[in-house]
Structure P
Amino acid sequence: MKRVVITGAGTINPLGRDVDATMEAMREGRSGIGPLKIRDVERLQIQIGGQVSDYDEAEYFNRQQIALYDRFTQFTLLAARQAIEQSGLKFTGKLADRSGVVLGTSGGGLNTQDENYRVVYETGKNRVHPFIVPKLMNNAAASHVSMEWNLRGPSFTVATACASSNHAMGQAFNMVRFGMAKVMLTGGSESMLCFGGIKAWEGLRVMSKDSCRPFSATRNGMVQGEGAGVYVFEEYEHAKARSADILCEVAGFAMSSDAADIVMPSKQGAARAIAGALTDGKIKKSSVGYVNAHGTGTAANDKTECAAVADVFGSHADQLMISSTKSMHGHLIGGTGAVELLACIMAVRDGIIAPTINYEEPDPECALDVVPNVAREAKTKFALSNAFAFGGLNAVIAVKAA
């Protein structure tokens with residue numbers, strides 16, 4: 001099997017419009033969650049979210065492109081541009097044939113869908129734009145990335161709710177290490193902060209009206225965010241031959257299914273995915289210093305995840321640092337794992353552990369070191385990123401210091 005490294009990263013999310021700005025916000029424990037600025041917000045019970053503030057699509061795209069690109073696709077293209085520029089790669093000739101893209105999303109072009117339902121059903125319009133279907137389809141972002149940068153290898157989209165990005169990155173990892181590709185663009189994006197998107201989630205009664213407080217006894221639900229994270233996964237020998245700057249190594253990946261309940265998480269399913277990632281990467285439990293938790297801020301998720309971590313790591317769980325950056329950027333649903341991987345890169349590369357902010361009061365059922373409120377300097381060789389989705393779909397990715 002080939003070794004796989006990350007040679008480029010890009011993002012746009014509530015904390016910043018690039019990797020440096022995002023990591024700075026994580027180090028400072030700064031929140032990107034605030035009042036929503038969307039149409040009909042006064043009709044919503046939930047009026048906060050992690051929006052990309054003051055975003056103007058015309059600043060980045062022309063009219064023809066805007067007609068084709070839903071907001072989630074725009075975010076993906078902006079993040080991909082950053083990642084590719086950092087990698088220094090040019091996709092021509094044989095490399096183009098051996099390079100592809102696999103991305104995660106849950107809602108896809110939900111903004112486009114929501115707006116066009118509104119104009120058809122609310123305003124009575126009888127005709128919509130001819131590009132609505134290619135604009136809202138879940139694979140739109142992956143397709144546009146492949147076309148923009150001439151990626152002629154395997155290209156597709158993964159949709160597994162809140163684990164979509166981790167599943168996508170896991171597939172990209174496997175494709176490179178098993179020789180199916182030299183380079184894969186991977187990650188995920190989401191933009192569900194529209195009236196229909198929020199209204200649907202309100203029905204689940206898992207949303208907070210004030211803030212996201214993972215692991216705190218006072219937590220009262222999740223907060224949605226939006227954005228994208230995209231990475232260049234590259235075969236190590238290929239990266240080494242061109243003297244690429246390596247951010248970190250992708251060490252292991254595993255998936256599992258709870259096969260139990262459509263919304264309630266399972267400790268056993270989560271534990272199998274965590275343990276599987278360690279086994280896949282041949283990683284000793286004692287070598288892991290940081291876990292980026294799924295940590296949604298809901299009562300069920302947080303205690304289940306802590307129990308799974310404790311089961312897998314045993315006595316070493318007391319030495320682990322585990323934090324949820326969703327407390328800062330919100331839950332990006334299908335795109336969340338892609339942004340959260342930045343915290344893992346920051347941990348193994350820079351020795352900075354992102355905090356769980358808004359932490360108020362300990363919960364005996366979440367009795368781990370959750371890095372409350374303030375970032376921490378700490379060296380760690382390995383870090384894990386957890387993603388546990390509705391439908392009982394779990395995906396855990398491990399990274400290693402370069």
Structure Q
Amino acid sequence: MASDVALLLRRVGFGPTQAELAAAQRAGYAPTVQALTAPSTPDVGASATPVPDVGSDPINKYANPTDSQRAVVSTERERQTRQITTWWLDRMTVADHQALEKMVFFWHGHWATSIGKVIRPQLMMIQHRTLRGTNDFSTLAHRMVRDPALIYWLDGQLNSRSAPNENLGRELMELFLLGIGNYTEQDVKEAGRALTGWIINYTEATTHLAPAQHDDKPKTVLGTRKNFDADSLVDHLLGQEVCPEFIAARLWYRYGSSSGAIPADVQTAMVAAFPDAMAMLRAMVGTEAFQATAGQMVKQPVEWLVGAMRQLGLRLGGMPTETVDLILYGLNRLGQVPFSPPSVGGWPAGTLWLTAGTAQVRLATAGRLAGLAPVTGLTAESLASLLGIPAWSNRTYAGLKLATTPKQLLTLGLVSPEYLVT
């Protein structure tokens with residue numbers, strides 16, 4: 001059904017354009033799933049927005065920086081942070097391989113790490129390349145456990161044999177690989193010992209293991225005793241039965257329904273595809289249960305903004321600096337900016353995005369986008385087609401009919417329940 005294809009495109013990507021939706025409806029559901037999750041053509045849009053080179057950390061210029069030099073460094077880091085944030089939002093907007101781009105954003109929320117503490121954009125971009133570099137979750141887990149940004153974010157650089165730090169070990173189990181309730185506090189302590197000794201070289205933006213700081217004695221983790229280190233610990237956690245079940249549930253929570261548990265048959269199908277994340281996503285969207293979740297997901301602010309820009313033919317790249325700053329300000333007020341998750345738990349989901357405060361900010365931001373959009377001659381009906389909405393409710397339709405200009409009509413459409421909830 002056409003509605004099934006529209007739901008698929010809204011969930012797996014950031015929001016389909018009219019042309020993309022029409023093409024998918026002609027192709028059919030199964031071929032569209034295959035094209036989304038295993039694209040066979042070059043990503044022309046992504047090629048036009050290559051990963052930026054932000055250069056080295058400006059602190060490297062100074063051996064013993066003064067307060068005034070530190071202020072210069074801080075200003076330059078802020079400029080670099082704005083550069084990578086704007087670039088990624090632009091990349092999300094123009095990328096042809098929408099499912100791949102959306103998956104990178106999913107992993108960013110899963111392995112949530114914030115520039116607010118890490119400070120150095122260089123480290124955040126190293127992590128970003130890692131998240132973008134593989135669909136194999138096992139490979140990703142091994143790379144992330146030695147990622148300099150994640151290690152710094154969770155104080156792993158302070159984790160030594162003489163003063164074990166449990167932060168990374170705890171989150172590796174609770175948020176990244178196993179889920180709450182699938183380990184004990186003693187397991188956390190032992191995992192912390194296994195992760196001791198990792199040092200960050202800030203000048204080179206790398207990590208390495210310092211043997212003198214690593215606890216090389218046996219540890220007992222989840223009932224197995226051996227001389228665990230970072231890699232053998234990750235392998236042990238990946239081998240737990242709950243690991244693929246947990247990853248499947250996290251994917252369902254972000255792609256399927258943030259208000260309902262993953263159905264057992266969906267989880268079974270996804271677990272069978274582990275550790276290939278795209279294959280797991282493909283298994284999920286091929287189920288009847290996924291197709292029955294319409295109306296159960298509230299768009300995150302980034303999803304909402306990027307989807308709107310895609311459908312309106314807008315992009316941050318090339319916009320005046322002042323306009324970009326206003327849009328980023330609105331996104332920040334809405335509570336979600338790439339590279340800046342609020343905690344290691346990532347961003348919330350569901351109706352927490354729908355508050356009175358965010359409604360005012362969203363309305364203002366929608367009005368700004370509507371003022372930039374090269375759209376004329378809109379009607380309520382053509383607006384639904386433009387935004388990929390099957391139909392307006394009677395209440396929304398009555399509200400849209402009150403609009404006196406195309407800008408007002410478009411603004412109202414962008415903040416309507418039909419557009420915010422998918």
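What follows is calculated from the coordinates using simple rules that are stated; it is not laboratory data. Being a predicted model, the structure only gives us computed values, none of them experimental. Cβ atoms are built from the backbone, for glycine too; each structure is taken alone.
Quick check: 122 is what I get for volume of the Cα convex hull per residue in Å³, for residues 42-177 alone, calculated from one of P, Q. Which structure matches? Mind dumping the intermediate values first?
Details: P: 147; Q: 122.
Traced to structure Q.
Have a look at P, Q and say which one yields 30, 27, 18 for semi-axes √(5λ) of the Cα gyration tensor in Å, as calculated. Don't jump to the answer; show the numbers that get you there.
Working: P: 30, 27, 18; Q: 39, 27, 17.
Going label by label, the one that fits is P.
Given a value of 184 for volume of the Cα convex hull per residue in Å³, for residues 202-257 alone, calculated from one of P, Q, which structure does it belong to? Show your work: numbers first, answer last.
On the way: P: 184; Q: 119.
Clearly, the read-out refers to P.
Work out which structure the value 2.7 belongs to, where distance in nm of label points 7 Å out along Cα→Cβ at positions 90 and 106 was derived from one of P, Q.
Details: P: 4.1; Q: 2.7.
Checking each candidate, the match is Q.
Tell me which structure, out of P, Q, gives 3.8 once distance in nm of label points 7 Å out along Cα→Cβ at positions 130 and 242 is calculated. Mind dumping the intermediate values first?
Values: P: 3.8; Q: 2.4.
Comparing all candidates, it corresponds to P.
If mean count of other Cβ atoms within 10 Å over residues 162-169 is computed to be 17.9, which of P, Q is the source?
Q
Given -16500 as the derived value for helix-only ellipticity at 222 nm (-39500 (n - 2.57) for each DSSP H run of 4 or more, over all residues; to 500), which of the supplied structures P, Q does it correspond to?
On the way: P: -10000; Q: -16500.
Here the read-out was taken from Q.
Here mean count of other Cβ atoms within 10 Å over residues 218-225 was calculated and came to 22.6; which of the structures P, Q was it taken from? Each step should come with its number before you reach the end.
Details: P: 22.6; Q: 15.0.
The read-out was computed on structure P.
Taking relative contact order in percent (Cα under 8 Å, 6 or more apart) from the coordinates of each of P, Q, which one would give 24?
Working: P: 24; Q: 19.
Label of the source structure: P.
When mean count of other Cβ atoms within 10 Å over residues 74-81 is computed for each of P, Q, which one produces 27.0? Could you put the intermediate results ahead of the total?
Values: P: 27.0; Q: 15.6.
The structure behind it is P.
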